[in-house]
Structures are given as structure tokens and as C-alpha cells.
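Please find the structures below.
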Structure I
Amino acid sequence: MPGWSCLVTGAGGFLGQRIIRLLAQEKELQEVRALDKVFRPETREEFSKLQTKAKVTVLEGDILDAQCLRRACQGVSVVIHTAAVIDYLGAIPRQTILDINLKGTQNLLEACVQASVPAFIYTSSIDVAGPNSYKEIILNGHEEEQLETIWPDPYPYSKKMAERAVLAANGCSLKNGGILHTCALRPMYIYGEKSPYIYVTMVRALKNNGILDVTGKFSTVNPVYVGNVAWAHILAARGLRDPKKLPSIQGQFYYISDDTPHQSYDDLNCTVSKDWGFHLDSSWSLPLPMLYWLAFLLETVSFLLHPIYNYQPPFNCHLVTMSNSVFTFSYKKAQRDLGYEPLVSWEEARQKTSQWIGSLVEQHKGTLNTKSE
């Protein structure tokens with residue numbers, strides 16, 4: 001199937017940029033379209049410098065604008081949909097999250113039908129599987145277990161419903177008489193250089209003498225490096241275009257992890273930053289059941305105050321559960337169906353992330369020096 005083109009939504013994001021970078025190296029790719037609501041100048045510059053034979057088209061547009069999506073999908077062979085709003089604290093209105101994550105996905109599926117795009121890959125989330133309780137233990141979970149989140153919070157709920165819509169759309173008739181083939185990837189917590197979460201954690205620690213916040217010390221998770229998640233998307237795009245692989249991939253979802261050791265979120269933050277003198281806060285912290293009940297109490301206060309005051313708790317039951325559960329998954333199914341093997345080893349991923357944190361430390365020093373002058 002020579003000569004194909006790909007549209008990536010959320011292309012200016014942490015994962016989207018990496019997918020574009022790997023797509024640019026694909027054989028026979030004629031065009032990659034990068035769609036996002038807004039692009040930073042440095043991202044535009046990076047895309048313009050990509051070493052590729054493919055045409056790189058940068059499109060600014062809204063996932064809720066049906067006309068914009070239809071234009072973006074015109075003549076495209078594969079859509080990779082990574083655009084989403086991630087919010088665990090209730091900082092963004094519920095309706096906004098549902099509109100972008102769920103309605104935006106439905107809009108994009110409809111645009112694919114109208115523009116006769118035959119392949120659709122959805123970037124789902126581990127959050128659609130749970131964890132539903134910090135007492136529940138899932139070690140090396142797999143797709144056959146059919147785990148599903150019960151949280152009504154807007155982020156896990158919207159991702160679950162959007163993934164459901166994508167997988168249900170598999171086998172849909174396209175306007176030109178063709179068939180739409182879909183699949184979904186559920187990455188673990190994604191880390192790596194330019195991670196927005198690691199960035200916020202490190203900036204906070206730099207202001208606190210290198211002491212890292214303790215937020216998830218009771219967890220056991222298997223984080224995944226951003227480059228490996230991007231690679232899984234490339235393999236899914238190849239698979240949905242390959243008549244031999246297509247039957248086993250279409251309508252399926254896949255957990256995407258790598259060989260990063262099982263550890264807590266706090267240990268990961270510490271491991272990737274310790275070369276620069278960062279260390280975990282060793283002061284006493286609340287036992288997990290007490291932390292959960294405190295979160296429940298704060299949520300109740302927020303609910304009761306809501307008619308007169310919008311109180312946003314610093315943490316909630318969903319965040320406490322997610323940050324402190326034993327919740328790890330195998331990538332065997334992705335290995336079997338997609339031919340997925342992690343591109344980047346744990347040691348290399350740790351090193352790259354650490355080097356990037358080093359550049360943040362240097363920037364911080366520069367800022368401090370400027371202030372003292």
C-alpha cells in the first residue's frame with residue numbers, strides 16, 4: 001500500500017510531538033498533518049527541521065470544530081488521536097473535559113466517516129481500567145481481565161466513554177463504501193524528558209531545596225517511557241494498514257508498558273532526579289486509610305460549599321487511590337499482535353530524563369543568578 005498520510009491530533013503535546021518525530025521516519029509516508037489548538041513557536045520550529053521526505057503540515061484548530069476536522073481528515077489514510085484534557089483535581093470544569101475528551105473523539109470519528117479515513121488509533125489511558133480501590137492489587141494485568149474504572153470523575157469517565165465509542169466504531173461504513181478499522185492503546189503513566197508532571201514536580205522541588213513531594217509512596221506501578229508509547233502508535237498504524245495483521249488488531253485495545261522496573265511514583269521521581277541532588281521528603285506522612293478519609297472529607301466540604309463557594313481540595317479520593325495502588329500491566333498482547341518491543345531501554349530512558357532534569361536545574365540557577373544581580 002504505497003503512499004500514505006497520517007493526521008495526529010494533540011500533536012503539540014508531550015506524546016504527540018514524539019509520534020510526529022517517529023512518523024517522519026516512516027517509509028512511503030507522503031504527508032504528516034500535525035493538528036492542535038495552538039502550537040508553541042519552538043514546536044513549529046522543531047517540526048520544520050525534521051529530516052523527512054514527507055510533507056509536514058501544521059494545522060491549528062479545535063477538536064470541537066466539525067468543519068476543521070473534516071478538512072484535516074481529507075485524503076488521510078490514518079488518524080492518531082492523542083488530543084485530550086488531563087485533569088485529576090477538578091481545576092477544569094467537568095463539561096469542558098467531557099466536551100474535549102468525549103465529544104471531540106465522536107466528532108473526529110464522524111469526520112473520518114465523512115472523509116473516508118480507513119484507520120483510527122485512539123490514545124486511551126490506564127485510567128479507564130482503574131484502580132477502583134487502593135486495596136485492590138493488580139500485578140501484570142492483561143486485556144482479558146476486562147477491568148473498568150467505576151470513578152465518575154470527568155477524566156477517567158470521559159476517557160472510558162471515548163475509548164468505548166472508538167472500539168464500537170470499528171467496522172463502520174465509510175462514505176466511499178470502505179470500512180473504518182479502529183484500535184486503542186492504554187499506556188501506563190508516561191514519563192520522559194518534557195513530561196509536564198515531572199516538570200511541575202522538579203520546579204516545586206527546586207524551590208524547596210531539592211526536596212521532592214511525597215505523593216504516591218504506597219503505589220507499585222510500571223511507568224512507561226514516552227518514546228516507547230510513541231513507537232507503539234507507529235506499530236499500530238502499520239498494523240491497521242497491513243491486511244495480514246489487520247484482523248487481529250481491529251476493534252482491540254492494548255496495554256502499553258515497557259521494561260521500566262515496577263516502583264512507586266515517588267521512587268520514579270527520585271531515581272530520575274537523584275543525579276542532581278534531589279531527594280524525597282523523609283518527614284512523617286499520614287497512613288493511607290487516613291489519607292483517603294481526609295480526601296473524602298475535603299470532597300464533602302467542597303460539595304457542601306459549592307452553591308456559595310467553589311472550594312477546590314488539594315487532593316481527592318480518585319487521586320489518592322490512583323497514586324497509591326498496586327497496579328501494573330503486561331505488554332504481551334501488544335507484543336503478539338503489533339510486534340511491539342520497547343525501542344528504548346530503562347537505563348537509556350532514565351539517562352535521557354535525568355539529563356533533561358539537569359537542564360531544568362541549570363535554567364533555575366540562571367534565574368536565581370539573574371535575580372541576585
Structure II
Amino acid sequence: MREHLYALGVSCIEFIQYWFTDWAPYFEQINNFYNPNNVLDILFPVVSFVDSVFASQLLLVTSFGGWLNCVMKWWLLEDRPYWWVRETDYYNGTIQPKLMQTIQTCETGPGSPSGHTSMAASVLVLAVMWMSHIFNDRKWDTSLWKWAIYPIFATQLLSVMLARTYIATHFPHQCLLGALVGAFIAPALCIYVSDPYIWQYGPYVQYTTGRAIKWHVFCSLVAIAISVVTYYSLVLCHVDPHYTVKLAFKWCEQPERIHVSTTPLFALAQCGAALLGWALAVTPSVARFRHDTYKRSFIISAFTTIVITYSFHYIEGGIPRDSVFKFYVLHFLLNATKPLFYLRLVPELSMWPFSGEK
């Protein structure tokens with residue numbers, strides 16, 4: 001059954017690659033914009049000095065979504081189109097399809113669900129919820145903005161799904177599953193973050209910050225433990241967790257295009273660290289930073305964010321690659337500290353000039 005589904009997906013990819021050849025530059029930009037690494041490294045810092053609660057929601061959804069995506073990929077262990085057509089015996093006796101490879105094709109993890117599509121769905125749903133909050137907060141009683149935004153965002157999500165299939169890195173059903181996962185976890189987690197029981201306002205002030213932090217740290221550690229258990233469960237079942245990396249190097253026409261960030265281990269280290277950093281950094285102070293925006297210096301926020309972002313990229317570029325253990329540990333520590341800087345340090349510095357005002 002899976003082979004038939006893959007074959008149908010390959011036929012769809014051939015159709016898309018033939019009819020959308022002129023769209024290749026646009027698809028490349030779409031793939032770059034909704035790359036989970038770019039969302040965590042670029043979009044999150046930008047959002048953090050605009051709205052800290054929205055930034056905390058974005059970080060939680062993207063890090064949890066990235067973690068869930070990697071774990072599901074190991075659970076499902078599905079192929080990617082560009083290597084499946086070379087490995088399968090499905091086309092014995094017939095002409096084997098030859099899918100075009102682009103500079104973005106050679107990803108190494110299992111194929112389902114699509115991480116880019118899941119990230120795109122999460123970010124777009126978050127953006128809709130944030131704009132809805134802005135309109136409700138300012139008592140702008142109009143729904144005209146939805147008639148403009150919904151079609152644009154739907155087009156964006158469809159573009160991501162087409163882009164992932166165009167470069168032959170995902171089958172269509174993998175993109176559809178990614179979109180469903182991303183669209184579900186975004187509102188579910190945002191409702192949790194907006195809960196007054198967590199943020200200590202209204203009748204729930206007695207809920208202590210320390211208790212919330214301990215609970216969030218515990219959940220983050222459980223998520224990391226699930227990743228470790230999943231990895232070693234595959235090993236015990238005599239399934240090599242890295243077999244997809246070997247397939248990528250085997251069938252990628254230009255192996256130098258393969259990047260370590262596409263491996264499941266790297267994504268798990270990045271997302272697990274971001275979850276732990278979120279658990280330590282997100283407290284009711286983040287809500288205070290949102291509602292006291294008139295006491296914040298936009299210039300200080302922007303300048304500090306740029307300096308911190310550049311510093312993180314500089315440090316990340318200097319991480320040694322001679323030791324796999326050292327490489328992943330240092331990346332984990334680096335990503336775990338980012339939320340503390342963006343969600344706590346930057347707002348505090350931006351509010352410092354107004355600290356003496358009532």
C-alpha cells in the first residue's frame with residue numbers, strides 16, 4: 001500500500017516539476033523562509049522585541065513542533081522521493097522516473113511529516129491569532145482584515161507544500177500531514193500560554209512562578225527523554241537511526257549540499273534545548289513586558305537584539321566539528337541560553353531607562 005502511495009506521489013512531483021519550472025526561484029525563497037532553523041534563529045529574535053508574549057508562543061510552538069516532527073519521523077520511518085525512486089523495485093519492467101534535484105533537495109532525515117510545512121502552518125496560525133489579539137485589544141470591531149489575510153496565508157501554506165514537493169524532498173501526503181500537525185499544535189499551545197493560571201493574573205495569583213518553572217522544566221526533560229528512548233528503541237530493534245543519512249549521501253547528486261542541520265539528531269538537540277530554555281525563561285514577567293510596552297525603548301531592543309543575534313551566530317560558527325559529542329553538547333547549551341537573552345535580558349534592558357517612572 002505504501003509503495004502505491006509513493007508511486008502516486010512521484011507522479012504528482014513529476015507533474016509539479018514540469019509545470020512549475022519557472023517558479024523555481026520563488027520556491028527556493030519559500031523553502032528558506034519557512035526553514036525551521038531560520039524561524040528559530042531569525043524570526044524569533046525579530047518577534048521578541050515587538051511582542052514578548054507572542055515571541056514566547058512562537059518559541060514554544062516551533063520548538064515543540066520541531067521536537068514532535070523529529071520524533072514522528074523516527075516513528076513513521078518514511079522515505080523521501082529523491083532516494084525512493086532509486087531504491088525501489090516498484091518500477092521493474094517499466095521506465096523509472098527521474099526526479100530533478102535542486103540545491104535544497106538533499107535532506108537526510110526520514111520524510112514524514114514535513115517539517116517545513118508543519119512550521120509554516122504553525123507560524124501562519126500564530127500570526128492570525130496575534131492579529132486577532134491586536135484587533136480585540138484595541139476594540140477594532142471589524143472582520144474585514146480576515147478577508148484579506150486568510151487567502152494570503154492559505155496561498156502561503158499551499159506554496160510551501162508545492163515547494164517541498166517541487167524539490168522532491170517530500171511526498172504530497174507528507175506535506176499534508178505536516179500541515180495538519182502544525183495547524184493543531186499552534187492554537188493548542190497558545191491557549192495554554194495565555195491561560196491566567198500560568199501568568200498569575202486574575203483570581204489565580206496564588207499560583208507561584210517557581211512551581212510553573214519546575215513543571216515546565218520537568219515537561220522539557222520528559223520530551224528530551226522520549227527522544228533518547230525513541231533513538232535507542234530503534235537501535236534495539238536493529239534499525240539504524242542514521243540509515244536515511246546514508247541514503248542521502250548515496251543518492252544525492254552533489255553530496256556537498258548536504259547540511260548537518262537536516263539530520264534528526266541536530267534538530268532534536270536544537271528543539272530540546274529551546275524547550276528547556278523556554279521553560280526557564282518564560283514567567284509572568286514576559287506578560288509584563290507585553291503590557292508595559294510604553295515603558296520600553298524600541299531602539300535599545302532592536303540594537304541589543306542585533307548584537308545578541310550576531311554574537312550567537314559568531315559563536316555557533318566557531319563550534320568545533322572534530323568531536324560529535326562536543327558538537328551536539330555545545331549546540332544544545334547555546335540554544336538553551338537563547339530564550340533567556342531574548343525573552344528576559346532584552347526587555348529588561350529596554351525598560352531600564354524608564355525604571356524610575358511610575
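Read-outs: derived from the displayed coordinates by stated rules, not from any lab. Just so it is clear, the structure is predicted and the values come from calculations on it, not from any experiment. Cβ atoms are built from the backbone, for glycine too; each structure is taken alone.
Compute distance in nm of label points 7 Å out along Cα→Cβ at positions 58 and 186 for each of I, II and report the one that scores greatest. Structure I comes out on top. From I, II, which structure was Rg and Dmax of the Cα atoms in Å = 21.7, 80 calculated on? Only structure II yields this read-out. From which structure (I, II) was helix-only ellipticity at 222 nm (-39500 (n - 2.57) for each DSSP H run of 4 or more, over all residues; to 500) calculated, if the value obtained is -22500? The read-out was computed on structure II. When FRET efficiency 1/(1 + (r/R0)^6) of positions 210 and 242 (r between Cβ atoms, R0 = 41 Å, to 0.05) is computed across structures I, II, the figure 0.55 traces back to II. Highest-scoring entry among I, II, by mean count of other Cβ atoms within 10 Å over residues 122-129, is I.
Among candidates I, II, the computation of distance in nm of label points 7 Å out along Cα→Cβ at positions 226 and 290 that gave 2.4 used structure II. When relative contact order in percent (Cα under 8 Å, 6 or more apart) is calculated for each of structures I, II, structure II gives the greatest result.
Tell me which structure, out of I, II, gives 5.9 once distance in nm of label points 7 Å out along Cα→Cβ at positions 250 and 282 is calculated.
For distance in nm of label points 7 Å out along Cα→Cβ at positions 250 and 282, the value 5.9 is produced by structure I.
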